[in-house]
Structure I
Amino acid sequence: MRYLRYLFLSLIAVASVSIALANLELTELSLLPSVLADSLEFQIQFKAPLFIIIFSCIAVGLFIGFFWEWLRSTKKRLSSTSDRRKLARLPQEITKLKPIDNKDEDEEDVLLLTKRYFETK
C-alpha cells in the first residue's frame, strides 16, 4: 500500500513538472475587465508564468474547500465534545445514585409507602 502511495505521488509530481515546463510564458492578470477598470479608473495587473497562476488557483481552491469543511463540521465537533464531557461525568453520577449499603432494611421510599398503604387496609 505504501508503494502505491509513492507511485501516485510521483505521478502527480511528474505531471506537475510537465505542466510547469509547458506553461512558462508570462501571462498578464487583471483584477477587473478593461471596460469597468476604465470607468472606475482603478486596475490591478501583474504578470506571472501561467503555471504559477494555475497552481495558485488550485491552492486557493483547496484552502477555501478545507475552510468550508471545517466550518461545516463545527457543529459536529462541538456536539462530540459535549458528549465526551457528559460521558466522563457518568461514572461519578452513578456512584452518587447507588445506595451505599444494600441492606434489606434500607428500602426505597416508594416501597415503604406501598407497604404502609397495604398494611392499613
Structure II
Amino acid sequence: MPKNDLSPQENQFKERILEDHRPWGKFRSFPHKDASSIKILTVFPGGSLSLQYHAFRSEFWIVLDEGLEITIGDKIWKPRKNEEIFIQKKTPHRVRNLGKYPARIMEIWVGDSDESDIVRLQDDYGRS
C-alpha cells in the first residue's frame, strides 16, 4: 500500500520500524514502548478467531506460517509468510487456519488496551 494511503496511526507505527543489516543478515526492530501487548497467536487447523473489532487499539500482525486466511473489513485473502498487516481500530477482522498444521501470527497491540477490548461480531464457539 502506498505510504500516503495509510492512516496517520499506521504511518507513525511503520516509520518507527527499524531495519539494520549485519554481515550475517538483518533484523527488524518494532516499536514496542507504546504497545500494550505483544503476542504470538497459534491457530490450530480448522480453528478461527472471532470476527471482531477493538474500540481502543489497532493491531499490527506479522504472519509467521502459511495456511491462514485473513479477513479485514470486506477483504479476505491468504497471506504469505512474513506478510505485515496493520489493522486500524474499529475495523472488523478475523484469522482462520485452513491448513493442515498449526499456524502463527505475531500480534502487537498499538494503543492502550486490554483483553476486554473485543467486540465479537461472529464466533464459532458461542462466545459473545
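Read-outs throughout are calculated quantities, based only on the coordinates presented, and are distinct from any laboratory measurement. Source: prediction; values computed, not measured. Cβ atoms are built from the backbone, for glycine too; each structure is taken alone.
Details
- With mean count of other Cβ atoms within 10 Å over residues 10-17 computed over the structures I, II, the top value is the one for II, the highest of the group.
- Winner on relative contact order in percent (Cα under 8 Å, 6 or more apart) once structures I, II are ranked, highest first: II
- Answer label among I, II for the case where Rg/Rh (Cα atoms, Kirkwood Rh), for residues 26-97 alone, calculated from the coordinates, equals 1.47: I
- At a computed -1500 (helix-only ellipticity at 222 nm (-39500 (n - 2.57) for each DSSP H run of 4 or more, over all residues; to 500)), which of I, II: II
- Source structure (of I, II) for distance in nm of label points 7 Å out along Cα→Cβ at positions 42 and 82, computed value 4.3: I
- Ranked by distance in nm of label points 7 Å out along Cα→Cβ at positions 74 and 90, structures I, II are topped by I, which has the highest value.
- Label whose coordinates, when volume of the Cα convex hull per residue in Å³ is calculated, return 119 (choices I, II): II
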